[in-house]
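Since every read-out is calculated from the coordinates, none of them should be taken as a lab result. This is a predicted model, so every value here is computed, not measured. Cβ atoms are built from the backbone, for glycine too; each structure is taken alone.
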Structure I
Amino acid sequence: MTHAIRIHSTGGTDVLHWDQIDVGDPGPGQVRLRQTVSGLNYIDIYMRTGVYPVAELPAILGMEAAGVVEAIGADVSDLEVGDRVAYALVLGSYSESRLIDADKLIKLPDTISDQTAAAMMLKGMTAHYLLFRTYPVKAGDTILVYAAAGGVGSMLSQWANHLGATVIGCVGSQKKAEMARANGCQHTILYRDENIPERVKELTNGEGVDVVYDAVGKATFDASLDALKPFGMMVSYGNASGQVEAFSPKILAPKGSLYLTRPTLATHTATRELLVEGAERLIDAVSSGIVSIHVNQAYPLSETAEAHRAIESRETTGATVLMV
């Protein structure tokens, strides 16, 4: 028997239970993975509260982890017992061990620790598709990144800076502004104290930015649109403040013939080829030092409720992991 954090109903942190489960043996195409570190992401909060429904309850939450292969099922040829691996966007990482399809796993090089891997896979591959697929950032672009001191935001900022973009980071405190600047943001905006579109226009000589990466959602949607230059792209990829309310697409026209997209990592990892491309480019960026992974909070897996409380109250910076 092994332990896992499960929810039997949706709600607050009190619905997270430390349960005993039976993992069993891997079937065809599967491995049994002894997990060492699980990542924590805001999508876990959405699932716990019911914003994003899970298919069946009780459910083990968590969407990324690192660990060691301890058993292999039939038809698995490219993994061996003892291999260090990681994955993202597969529900069930809040567990001491689990079964998982082998084609969802990425082998880890010695240059990447388990803790780093668990902190980087989901957030880092999100940063990858945002920067290289959703809006291909190039030298000379000016971009606005919300939550620039957070997990995805810090990776986005570092990577975009390496690509030659001017990065404006939107944060909630002076402490987080200092962290954002250390992560490659040339400018920062304190969203609680400053008017975002006005400050952006000041920083860009009245032009606005080429792209906005907005993980906040409802509270910042209008400000994000108003911060764009004509033909700019609004990328809404999260709902930390709630889901964006219904609106008419015609509002995009007078604001400068803007583009709006709502991407998701699920689409960008839907095939093995897409998954491997994003994961390999991320691993290369981290191994070479282009992107540094800041694991600023670590909790025992059994104390997941406290970790959820901290991330919801915006006390955290960088990445948070759960030690198995």
Structure II
Amino acid sequence: MTKENNLRPDNLLQKIIHCQAKNTKVLLKKKDGFVYINCPACESNNYKLLFEKNSFRFVSCSDCETLYVNPRPSYEMLRSFSNSPLVVKTWNELICKSEDYRRREVFQPRARRVVELCKKYKNQARKIVDVGAGHGLFCDELKKLDFFNEIIAVEPLQERAGFCRKMGVFVIENSIEDIELNGVDVITNFELIEHLSSPKTFLLSCARALSSGGLFIITTPNIKGFDLITLGSKSDNIGAPNHLNYFHTASLQKLLEKSGFKVLEILTPGKLDAELVRKKINEGVFDISGQPFLKEVLINNWQTLGQSFQDYLVDNKLSSHLWMVARKEKSGV
């Protein structure tokens, strides 16, 4: 069984995809209400159409090369889409089925890395807020490390907030943009900003909640990472309305700096880039007949070269799994 299938069992993932496809059809009937935006990273209004996928237009900023959906559903439309009962129920089932693997392979290492980063950058680390906390697995693993005095989950979806409470995690059932928080030492958010209708509004809200000098730790897909830049529209990760914004290391740094942060560190510690491209090749979705290098690495010599190639991507910030660590500037927002 592949690493990806351990995280996202195929039967449940296909059920989610089917449900979301039905909901997307309903959403597209309201396409006249979609809104046009400037680039979510640099706010330029210059862009070019790269491709259409499932009736959504994916454009590339002509100035900073951020990929984003334009036009896009409004905030209200997205909220309704995310709250689809059947999709939420199936995601809950998927998380429960893969919980042990997720804890061991994703959330325990993630919690340890956050603690290590706080120590590295000498953060006071009294109060941490995890925004978009999902089912609370990260917060639960963080509690076990006994490093923070106070751990707060922010999760707007009712069922997911319920999972947090069952684990004994204190949760605020709302969006960070709609609550008042202050005196926070660390804010984390994992695979969230790509879903948001207004990333800058989100970042400004986080900056307001942080104390001066507080740490902000964010993860998101890197559109210039190997599997995304290689597969393009054929990537399962690229799809709306679930994902609307695809930053890369330079464009996300620019957005963070415009929102009151100083970037301290950039990491791409991904594990699945090579495997995801290999999977599409084996499925016949991605043709490499004109790419002998990829054939050698990902097919002919996979057992001997696959892991070392993935390590190369990680070491050179070429994975599509992007981490960025920033500090709130003392001048603040």
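Out of I, II, choose the structure whose coordinates give FRET efficiency 1/(1 + (r/R0)^6) of positions 239 and 263 (r between Cβ atoms, R0 = 25 Å, to 0.05) equal to 0.35 when calculated.
II
Suppose you compute helix-only ellipticity at 222 nm (-39500 (n - 2.57) for each DSSP H run of 4 or more, over all residues; to 500) for every structure in I, II: which one lands on -11500? Intermediate results must be reported in sequence, preceding the final value.
Values: I: -8000; II: -11500.
This value belongs to structure II.
One of I, II was used to compute volume of the Cα convex hull per residue in Å³, for residues 127-190 alone, and the answer was 72. Which one was it?
Working: I: 60; II: 72.
Value 72 for volume of the Cα convex hull per residue in Å³, for residues 127-190 alone corresponds to II out of I, II.
Matching task: 0.98 is the computed value of Rg/Rh (Cα atoms, Kirkwood Rh). Pick the structure from I, II. Show your work: numbers first, answer last.
Values: I: 0.98; II: 0.94.
Label of the source structure: I.
In terms of distance in nm of label points 7 Å out along Cα→Cβ at positions 111 and 167, which of structures I, II is highest?
Details: I: 1.9; II: 0.8.
Between I, II, the highest calculated value is found for I.
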